Structure 1
Amino acid sequence: MKEINETLAFSTPIWSTKYPEHVEQINKLCDPYIKNKRQENLKENKKNKKLPKKFKTDFGLVHHSPTLSQDSQFKFFVDIVTELSSKFMNDSGFDLMGQKGLLTELWIQEFSKLGGGHHSLHAHWNTHVSGFYFLKCSKLTSFPRFQDPRPGALMTKIVEKDFVTITPSSSDINWSIKPGDMIIFPGYLPHQFAVDYGAEPFRFIHWNIQYVKF
């Protein structure tokens, strides 16, 4: 058989790294945001006349803070993610000369302790880099999933031989996580979070960065 050379073209990079040393500090900074948002969500549910009394809880909700980027206490974290995002773009082959990364979104999210929290499949418009930093999670909580961003590949999909191993045929990837794990990926990559059962707390930070000329 003649020699065959393989080139993996149009692949999608996903970076993962670990920052366990900041988990305790950032959790403490995030606690007031989550407490306020949970109280706000519960108040709204209790006011909802369409809900039976037994359902006036935060079941199925995601407590989503306002932006954290304006809080000076998070500056060290902002510096980490903006630096890593620029390295991600550079190492992916993009010319950032004359470009500046703008942190367009940075928020903390925590799923309901009663379970049911989840995110449907989506991507972020006009975003070049997205990322997660996990603060509370375990093997019993939700986890991120990524989907093949190529419409053509999905339209002509053939059944995979192995759904566990990541290969060029993979269309849906589950990602195992621990507190302190950070994931960085292109903003165009569709992602979602599996339904959480409320067995243990699930909390993470999500950010998006857009590069613009200056």
Structure 2
Amino acid sequence: MKVLLINGSPKTNGNTTIALGLVTEALEEEGIETEHIRVPKDPVQGCRGCAVCRDSGSGRCAFDGDIVNEILDKMESADALVLGSPVYYAAPNGQLLSVLDRVFFAGSVSEVFPGKPGAAVCAARRGGTTATLDVLQKYFIISGMPIVPSTYWPMIHGMAPGEALHDTEGVQVMQVIGKNLAWMLKCIEAGKKAGIFYPKTAEKIRMNFIR
């Protein structure tokens, strides 16, 4: 079993990296393989709603050559996804959102997400954490991904790199996310062996309220 972790922070060794590292340690203690990928500092094209990924049936973004299709390729073999972001203006890093909009739009075509657990964590100096988590977790909800719980909202606090480790409750929350995610993956694996699989994705009913 393998978990893909996406780091949405431009800082190599910041508190978001620490948060994801704590989740990773807990996963690996449970025998779960992990892989980290970082959103690049260079600008990333946002989603244009061109729907080429849908109309072509490829399930891959038409704007190739950056991290988006790389993530989609990795999700084909990954069993779960963890998103990590710093808090900027009470929201996730804009660079990360540009990536996720395209990843989840194209991924809805190839159906690489349904049934795979998702966890979102964020790091902040002080506020904006719940608003950030709300944005990130909505990607999971619309994609049919069970959200991994913990003992509190999955946030950790610190300003300078390393300060997050002094947030003892936040540290515990990250560790519990890793343990709970490992448990969910093992339960899903046991279910598959017993012949229990995630329900086939229903064809969406699209309603326009102005007609």
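Coordinate-derived values only; no laboratory data. Note that the coordinates shown come from a computational prediction; the quantities given were computed from them, not determined experimentally. Cβ atoms are built from the backbone, for glycine too; each structure is taken alone.
General observations
- Which of 1, 2 yields 0.75 [FRET efficiency 1/(1 + (r/R0)^6) of positions 33 and 129 (r between Cβ atoms, R0 = 35 Å, to 0.05), calculated]: 2
- Structures 1, 2 were shown, and Rg and Dmax of the Cα atoms in Å at 19.3, 72 was computed from 1.
- Structure (1, 2) behind the derived value 25 of relative contact order in percent (Cα under 8 Å, 6 or more apart): 2
- Label whose coordinates, when distance in nm of label points 7 Å out along Cα→Cβ at positions 57 and 169 is calculated, return 4.3 (choices 1, 2): 1
- Looking at FRET efficiency 1/(1 + (r/R0)^6) of positions 17 and 153 (r between Cβ atoms, R0 = 30 Å, to 0.05) over structures 1, 2, structure 2 comes out largest.
- Among 1, 2, structure where FRET efficiency 1/(1 + (r/R0)^6) of positions 65 and 145 (r between Cβ atoms, R0 = 30 Å, to 0.05) as derived comes to 0.85: 1
- Computing helix-only ellipticity at 222 nm (-39500 (n - 2.57) for each DSSP H run of 4 or more, over all residues; to 500) across structures 1, 2 gives -7500 for structure 1.
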